[in-house]
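Several structures are given next for inspection.
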Structure P
Amino acid sequence: MAHIIVVGNEKGGSGKSTTCMHVATALARMGHRVGALDLDLRQRSFGRYIENRLAYMDREGLSLATPDYRELPEIDPAQLQPGENPYDHRLAAAVAALEPVSDFIVIDCPGSHTRLSQVAHSLADTLITPLNDSFIDFDLLARIDPETNKVKGPSIYSEMVWNARQLRAQAGLKPIDWIVLRNRLGAQQMHNKKKVGAALEDLSRRIGFRVAPGFSERVIFRELFPRGITLLDLKDTGVDQLNLSNIAARQEVRDLIAELRLPGVSVDF
């Protein structure tokens, strides 16, 4: 069966689609068969990223390793069982279609609480939660005492992940490997960075996730989207000399893939 990687965070602007695209493309470039689904049916940032990639390759006559992106299939209401949720049916059908032809399926969830997101979290073998490195976004994971910065209790999102874990346990599936990704780490505000890091480490022991460094704030990530390319594709698109920022960003991608500890994956790009 395909290993399912879900990227989820109920706050927008955390870098979910950038994370999805770089993980999916890295795996495809390594020779793995990668399926892709975007459950944000309004914004479709991940889906549009891949569509931009296909259009760019067509214009430039390039052939780049690319995830197999699928839309959720439409369904005839007559196909639904009594009481069955149509979104459950659509997601199950999409995953069933991709599983026989994929080693990995990367699923991007919307930046809000939806039925599709709930179900996707219960399917996750690996869950990546990108988090902007601040206490504003830390609130996604837990409630914090404003005076002491101590964790008071888990958030609604953390409880949703807990429920997904319970569902998997009841179904006899292996536990979710949950990674919280510290994105947009800035070079400044070292004191605040240490406080967020300490709070994350404390919470990780209490509710069971691993903390990993993510992507720093870099202009290049915004520049790559219109062409649908990633940091790993730059030399294939005619960029012979990478600047120091690009080299550092590529290393962040390597470090992330290594930190995910995916089955059958060795970081050799």
Structure Q
Amino acid sequence: MNLKAKKWMFLLLCGCVMSLHAVRVDTLQVYSDKMKRDISVLVFVPDALEGKLPVLFLLHGYGEDETAWSRIANLEQMADANRLLIVCPDGEKSWYWDSPMHPELQFETFVSEELPAYIDAHYPTYACREGRAVTGFSMGGHGAMWNAMRHPETFGAVGSTSGGLDIRPFPNNWQMKEQLGTITEHPENWESHTVYNSLDAFLGTRTAIVIDCGYSDFFYKVNLDVHRRLRELNVKHDFYVRPGGHTGTYWSNSIHYQVLFFMNYFKQHLK
């Protein structure tokens, strides 16, 4: 066999190996009964479907959509290497709350109730809190913590990277006042919808928590404050700080550490 033939044979064999470990990417429109409309969702499905799969919900930041995480990290490889179902919903600019101002923006209900129910009905999942984790960057880090603390029956593990975990220092940013009203006219909404003020909801839930943020991030201080408050409450959690800012480079590195954290959680709790 000549060199050219050997090269073609090598490429053919590589293609066959890759096809054996292909990850399917499903592009969905999931109907929200509460919002009365479809929401775009990407699902990364590992090829090896023997048995049930744990699920990781990845929430994007402000101004992004369901494709954001796939542009930050290699989700196909991540799903395949870990036998992990990865779900990326479009959270629009919602901050993943049920907005008290807008009935068409009820993303807490979607992320914590409607979407998990849809995923469990259409994929081979464990369908229990111990089989689900949720994390996100920036607005998505806030959304992950918000939904996990308010719905411990849905998520057994939660993460946040560069998360906006206390919204009150930023009353004019990222359209939050569109969701909650202005902080001067509706201060009660701002107090009740910030993660920092609700951290005691984790007491007694045994939720696995991992938080990280770069030293140069404008959210660094609020993340440090959350870490200190969790320590005061004696809520177990992992907290990491590293050089870096509010960037895709930081998040693409962070997600690998968080997936390792979640996989360790799944191995401990799923049989």
Task: Which of P, Q yields -11000 [helix-only ellipticity at 222 nm (-39500 (n - 2.57) for each DSSP H run of 4 or more, over all residues; to 500), calculated] - done: Q
- [ ] Looking at FRET efficiency 1/(1 + (r/R0)^6) of positions 196 and 236 (r between Cβ atoms, R0 = 41 Å, to 0.05), point out which structure of P, Q has the largest value.
- [x] Q
Task: Highest-scoring label, criterion being distance in nm of label points 7 Å out along Cα→Cβ at positions 76 and 100, among P, Q - done: Q
- [ ] For the read-out Rg and Dmax of the Cα atoms in Å, a value of 18.7, 59 was computed from one structure; give its label from P, Q.
- [x] P
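Which structure, out of P, Q, was relative contact order in percent (Cα under 8 Å, 6 or more apart) derived from, given a value of 24? Present the calculation step by step, with values, prior to reporting the outcome.
Values: P: 24; Q: 15.
Going through each structure in turn, the value belongs to P.
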TODO: Match the computed value 57, 45, 28 of Cα extents along the principal axes in Å, for residues 36-179 alone to one of the structures P, Q, and report its label.
DONE: P
Open item on the list: Going by distance in nm of label points 7 Å out along Cα→Cβ at positions 52 and 212, which of structures P, Q comes out largest?
Closed with: Q
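Values in this text are rule-based calculations from the coordinates and carry no lab data. Note that the coordinates shown come from a computational prediction; the quantities given were computed from them, not determined experimentally. Cβ atoms are built from the backbone, for glycine too; each structure is taken alone.
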